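Read-outs: derived from the displayed coordinates by stated rules, not from any lab. Please read these numbers as outputs of a predicted model, since none were measured by experiment. Cβ atoms are built from the backbone, for glycine too; each structure is taken alone.
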Structure I
Amino acid sequence: MPRLAFFAALAFFAAPASAAPPELVELPGPLVLTGGKDVPKDAKQAFFDLAGKDDAKIVVIADSDAVLKEWDGFKPHSIHMVKAPKDDAIADATGVWIGDARADVLKDKSILKLLRTLHDSGKVIGGDAFQLGLLPGFHSRDEFITGSVGLTINKDSAVVIRGRAMRVIGDAAISIRIAKGAGKPAATQEAKAGSLFDLYQLRRAAANRAEKEPFPPAKPKDPVVPKGTLVIVGGGGTTQEIMDVFLEKAGGKDALIVVIPTTEKDGPGDSGYIKRFGATNVKTLFTKDRKIANDPKFSEMLTKAGGVWFGGGRQWNFVDCFEGTLVEKRCHEVLGRGGVIGGSSAGASIQSEYMPRGHPLGNTVMAAEGYERGFGFLPGCAVDQHFFARKRTDDMTGLMKKYPQYLGIGIDESTAIIVTGGTAQVLGRSKVAFYDTKKKPDGDTDYEVLFPRQKYDLVKRMKIKE
């Protein structure tokens, strides 16, 4: 069955190119946020574990000593209560729990600074701590606010946040709200214990709705590459024939090839992979810092490159690192001066305008709001990979029902489409499926299959007869 839900079982949720994505922030220390009173035992257990278990040094901010009784049964190294913490009160703390503290105490700037400094050092903050402002891009009000994610933690529920991942625990559900905008209605989900979220994906979804122009557009551009060539490989390895085309279009085996991996650790492997097919001048370009990605010196090699190769892995990494940066712009310039853009698996889907399977928490969701926009080297298309090998035909069927304006392309492993102008030629060992919702299904399938050497007119959406 296709997996397309905005809110899915694991809460799997692109900003237009003109939009500035929200700042990518992984929280320095963990958070265990509760809804105030009626704190579930799971929340205290999670906080205790994150604070160091038996070695934990816990400080509870509360007005009543009775709050300490709630921690009976846990055996930390130390635990004590303060009404208004000072430096000496939490200097050695491995975790701070906000109990029934007065609101005026937590609004004190010096106390807020103290707690934020502790959190920045990697220590855990827990309890009724939403009001400390440690979760940027989120609000706790029971309303829809454009560009912000609403989060309501009910009694008997809690969330545990580490880095950019948020897990729901406890006996009750939490509520997540994203306002309407960009052609999409307001959305609310009740998420039970065990639900998992990516904070940045939620923030991107909210930011996307703050834009005036909807994505995906109702009428995308025609799938035409005016200059240069695209080599889009479906993953699972490639062939010498395919790579010979890539190197030829780049200017030969001695031409400068810039490899962009999905993660830093994949860089050397991707570079060596290209060299095995005969390339002699290969350089790797990678950073997780978007400021560096906008530094002209960092990506200067792209101004001299004949080809760019996007590696495999998870395509959301490309989005986080390079979307809307000078690196992405210069990749388009490589294509614009007649060069070649290639890539396999994640490096295939990132090339299309619509990017399937973009959610950071898993690749089973086709339409993940906030991570739908690819780099658009191939406009008007949605490209999926590992297509027949992983039995993904139904997933594309579902995506086409949701976004019928796109041409869906499913590329199998060790297979590629070579795109020049408005024509795609199939090369490799297997086959490619083309989905056009304007056509009635022919037989039992809703797609047209092309085999190696066959060509497809991407604009007319039809097989080119030999």
Structure II
Amino acid sequence: MSLPGIRSASYLLFAVFLGVPSVPAAAQAPEAPSSPAPAPVSLEERLKQLEKLLAETRAELAALKAAPTDAATQARLQELDRKIDILTREIEKLKLGEAAATVSAEEYGVGPAAAKVYGKTGLSIGGYGEVLYQNFAKHDQSGGPSDAENQITLLRAVLYVGYKFDKHFVLNTEIEYENAVVASDKGGEAEVEFAYVDYMNSRAFNARAGLMLIPMGLVNELHEPTTYLGARRPSVDEFIIPTTWRELGAGIYGSYGPLVYRAYAVNGLNAAGYSADEGIREGRQEGSEALAEDWAFTGRVDYVGVPGLLVGAAVFTGDSGQGRFTPSGQEVSAPTTVWDVHANWQWRGLWLRGVYAQTTIGQANLVNQLNNFEGDESVGSLQEGWYVQAAFDLLSLRPASRMTLMPYVLYGQYNTQKRVPVGYESNPANDVRELTAGLAFKPIDRLILKADWTQRHNAAQTGVNQWSVNLGYVF
């Protein structure tokens, strides 16, 4: 059966499951051979049908809640709640497009647009991009001049190119341009974010090799602008989990029941890139002539057994000395472990998420010697950060709306020098608290406009507030 035929059949079964009256037997009789085949139902029509059914179900629910309740009414209320959840998820799936109907971002570890390659044999092209405007306060939290300059940039323009050779082998790549221009007098970059080959065996067990995203947090893998809120990625996903983080290696992934997992062996970080203010961020090797004296393990397990809910944990651990020695001749191993716990819950118009992440670095004193750090320049032997987010789609209250208007608030803290080795100091500017409040608008599911205000405080009283606006797209 063709894909449109399969989809049409699935929607018929779906409607029957929800209690739509069955077609009379006479209407089900086969037509004469000369009769033309019925035209396939378009995506637009299917959405209208489901949205109409959702509106009718919500109206019935509201009427029952206003009436006196008995045991039968309570049972019917529970059944209507269940139907509303099913319809809402199905409508959201359709709005995401063809890719979301066939693959799961949670299972493959890439965003919805990047996952299109898994849906059909042959060539697949997708991508995303975002324009970012930042307007900084003229003064920092102490009242002194901030010296921060307002800026607008084509932050990212990304192209996904993938090829599904057959039912077993898939190639997936992400090529990214940052800040529009790559030149000696510009801040732009051109880089490969990932390039890997999958061997598709079964839902429970698959293999992957190449330049792969490290499966940590909620943004590093799903970093397309429509998949998270905030004009900028959360700071914890920049300084503690250094998004976008990718390394070369190989591993396995899959799902079993309500559990989804990924486990890879990859090249280790390079401690020569560690710093006080950015933590391990510049220790990423990004697949570019990566030193491979030290290797690391990274893994993740998520529970997705409840629709709309994802709860899990992830880890990255391994030495990062890469065969380097301090000036005094001591070999640096610098074992580095990053771990996080995370949760994401979307229910109707409500969206909640949170992350806690921590990094520990062994032999931090030797890392300081290796990099000639003194005083408050020390790398943090303990680094940590967390954030929580709450949002609600106001237009979800309108059953027929295909747009999204979502106020959101995000609060987080991070400290890249939570603890430093004996004999060194912490810089209070690296102990940061941030509150972001904003509004996200999606006229269609693949376009998003996000505007927000961030209040930034640190222990050195040098935090600078800012306004940010982001126009993002995926295709």
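Given 4.0 as the derived value for distance in nm of label points 7 Å out along Cα→Cβ at positions 69 and 453, which of the supplied structures I, II does it correspond to? Comparing all candidates, it corresponds to II.
If you work out FRET efficiency 1/(1 + (r/R0)^6) of positions 189 and 221 (r between Cβ atoms, R0 = 35 Å, to 0.05) for I, II, which one comes out largest? If you can, show how the numbers build up before the last one.
On the way: I: 0.60; II: 0.95.
Going through I, II one by one, FRET efficiency 1/(1 + (r/R0)^6) of positions 189 and 221 (r between Cβ atoms, R0 = 35 Å, to 0.05) peaks for structure II.
Quick check: 25.3, 91 is what I get for Rg and Dmax of the Cα atoms in Å, calculated from one of I, II. Which structure matches? Computed on structure II. One of I, II was used to compute Rg and Dmax of the Cα atoms in Å, for residues 285-372 alone, and the answer was 18.3, 60. Which one was it? The read-out was computed on structure II.
As an exercise: mean count of other Cβ atoms within 10 Å over residues 197-204, calculated from one structure in I, II, equals 25.4. Which structure is it? Walk me through the numbers before you get to the answer.
On the way: I: 25.4; II: 13.9.
Here the read-out was taken from I.
Quick check on the output: 0.65 is FRET efficiency 1/(1 + (r/R0)^6) of positions 173 and 293 (r between Cβ atoms, R0 = 30 Å, to 0.05), derived from one of I, II. Which one produced it? Attributed to the structure labelled II. Looking at percent of Cα pairs over 29 Å apart, for residues 165-324 alone over structures I, II, structure I comes out largest.
Which of the displayed structures (I, II) returns the greatest value of mean count of other Cβ atoms within 10 Å over residues 269-276 on calculation?
Working: I: 16.8; II: 22.9.
Ranking I, II on mean count of other Cβ atoms within 10 Å over residues 269-276, first place is II.
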